[in-house]
Structure 1
Amino acid sequence: MPVYNGARYLDGAIRSVLQQEYCEWELICVDDGSTDGSDAIIVGHAVADSRIRHLSNGRNLGLPASLNRGFAEARGKLHSWTSDDNILRPNMLAELVERLERDPDIGVVYAGYSVIDDAENILRYIPPRPMEDRWYGNPVGAAFLYRQDVTEKLGGYDETLFGAEDYDYWMRAAHHFQMKPVDTDLYLYRRHERSLTDQRSEEIRKLVSSVLVRELEHVDDKALRAKALVQRILSNWYHFDVNLLGKAFAYHPATVLKASPQLTVDLARAIWHRIGR
């Protein structure tokens, strides 16, 4: 659990691990230079339960670096991570451990999750998507468990992709491991004004696009390449990406022309918005 100024929700996040039906776990909390008292909360839990370990970066290094430090210290054969503002449902580890034990050929299992607001009201359920959909977004989501072999093979999270490190990780994992979705709600993902996704949305979007473009180079189907880029563009007109449009057209013009009515509308909206600002 990487922690950075997460005191507001941290106790609940840690308690959700303590309340797991599956008890053979260790929780490594990596404090990433917090200044809000998060450190004291972690220490308090670590003193009370020896399964909780406290590490401190001393200064803010960012999420991917904190993940890499935590996994370098991990002693378990199965790995996962969670955020300091989210909540594991009590059966999450038990369900995912059982899935991996049932099928030794699976390297990664991932489940559905519910989005909650600041007051923990459930807003919607997000089912897991098949890995075949990875060209159109991150299929893995927020609830997952994977083998130590995955950590060792991939060599950690890319520290240059802060905000897109998870999408990059799963895309790389798909080259080497079977990844299985479990359509069960096992996690509560909190959206609030201070969440990383909301604070750095534009920068993260660019990083995710760069990962997608890189991975599409491994795909022989040029129509699929173009479709993935077109869907990426259409997913948010506010950040209409002309460069991606050019790449898509170069891959497969017919795919772009088929989507041209909606692309034209979205481009016009983006231009109008920028002129009006």
Structure 2
Amino acid sequence: MIISIIGVGLLGGSFALSLKKKYPLVKFVGVDTSIVNQKIALAKGIVDEIVSLEDALQMAELNVLATPVDTIGKLLPTLLDQIPEGRTIMDLGSTKELVCEIVDGHPNRKQFVAVHPMAGTENSGPGAAFAELLTDKNVIICGRDKTDRDCLMLVEAFLRDIGMKIHYMNPQEHDHHLAYVSHLSHISSFALGLTVLDKERDEKAIFDMASTGFSSTVRLAKSSPQMWAPIFAQNQKNVSKALGDYIALLKKFKTAIDQGETEISLDYMTKANDIGRILAGIEKK
């Protein structure tokens, strides 16, 4: 069997490495516009060969589209135009509503599986890929009712084989929830990083005084802008709503602090502590 990884970065590379541990006889071919990424992917053993996009579609039984989401939207209709019968395309994008809308009327829509692994790091590129990234993580499949049963079963089998926990959502539900639990946290981290950099011109002072709390909170600010700008753009409506809710609560915190209302800010923080209980319960499942 041949699997193509189109966009050999963190997610696509990690997916390939995890499958290679399970299926050492499967051949992986890579497609990437970056010569540097091509060389790293070959050197790390993520892929066995670099090929053109056209060749990948003809060679591979499964094509994994792991580019930034704006590129997914541009490439997917063309890939579905050219894909042979019986082959499968899955994406790994962080937004789903627009991508699914783009191909909903395509005659080969049934050969597409819309997938979002709930995994990642602040690092990017094939050099950051590792086989354990996806193990024991949740993965969301959207629009499964529009996918051919054999294509869906193939993707589900691979996801389970690498230890992922499969959940199903419609694309609109996916993008709404992800705006709050993923996209908002990245914007918050970017904003915190900018706030500190703007106010603290002395970089040495930042590093000398930064605690582990600051480091963990601002960690996501190191994420790839090239990946996240298209995500915010594609999920604009939901991200804007989440940001509005967040800003409104920040203003309430500010008012409580400005007016010395310690009991009110204490109440906010006590209620927020409950997120620990919820996350602990999720981790046990």
Structure 3
Amino acid sequence: MDWGIKNRMSQLIKSNGRCMYLPIDHGYFQGPTSKLERPGETIKPIIDYADALFCTRGVLRSCINPENSKPIILRVSGGASMVGKDLANEVLTTSLEEVIRLNASGVGISVFIGSDYEKETLHNLSKLVDEAERYGIPVMAVTAVGREMEKRDARYLALCCRIAAELGARVVKTYWCENFEKVTNGCPVPVVMAGGPKTNSDDEIFEFVHDGIQKGAIGVNLGRNIWQNENPVAMIRALRAIIHENASVKQAIDLFNTVKDEKKK
């Protein structure tokens, strides 16, 4: 691994081998997502607790303070929206020249295994890895499933992660599932967990993140369950405690409630 890749990876994965990524890229296919209408304002109270931001170039340029930012993972795939028929029909949307100009520490791209566009998205990943490695930029593959959420079992996600790693992704983002160790054990590169849709139970978030960390994930790339939460600072601090301080679920819940109560005073 050359110096550039090592340096950028050290920005994205901390010395303890863990990471806390905050994605705010949802608008690229969802539009003005609830509580993310003004991304810069949304992240102000929580950005200090993240290790990196995952966003598009448009949001980065217009909403993120270049003098006070975290390392950036730039989303470079898109081209389809949630109102269309083919959410999986993505292309590369951002050049490596733009990635370098924006000083991103890494890039992220979705792959849709099992969809009608599986081949195309895997080709996008392979092409991106070829170009990004040339400039020492790590690629994070996002194992997206679109609307077909029933596919999220260990066998399917292990397949997705292994394929992404085999094609050269340095990090893979995937969903937590039952028997998550089958996913991490079969993937030779670091695995981070996606947050998925907003849940109705805070405890549920702590439970799956803790379980995933215990079973081999290095961290999370989790957005909606933080910034759509009524207590986003309490949520991100509790999750960070699980990831970086090996807190138990109970300890995370206690911290969440303590921070939440402090805010009310």
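FYI, it's all coordinate maths here, none of it is from the lab. Computed from a predicted model, the values in this text were never measured in an experiment. Cβ atoms are built from the backbone, for glycine too; each structure is taken alone.
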Self-check item: Which of 1, 2, 3 yields 3.7 [distance in nm of label points 7 Å out along Cα→Cβ at positions 88 and 136, calculated]
Solution: 3
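So if we calculate FRET efficiency 1/(1 + (r/R0)^6) of positions 24 and 160 (r between Cβ atoms, R0 = 25 Å, to 0.05) for every structure here (1, 2, 3), which label has the highest result? Working shown, then result.
Numbers: 1: 0.15; 2: 0.85; 3: 0.60.
Of structures 1, 2, 3, the maximum of FRET efficiency 1/(1 + (r/R0)^6) of positions 24 and 160 (r between Cβ atoms, R0 = 25 Å, to 0.05) occurs in 2.
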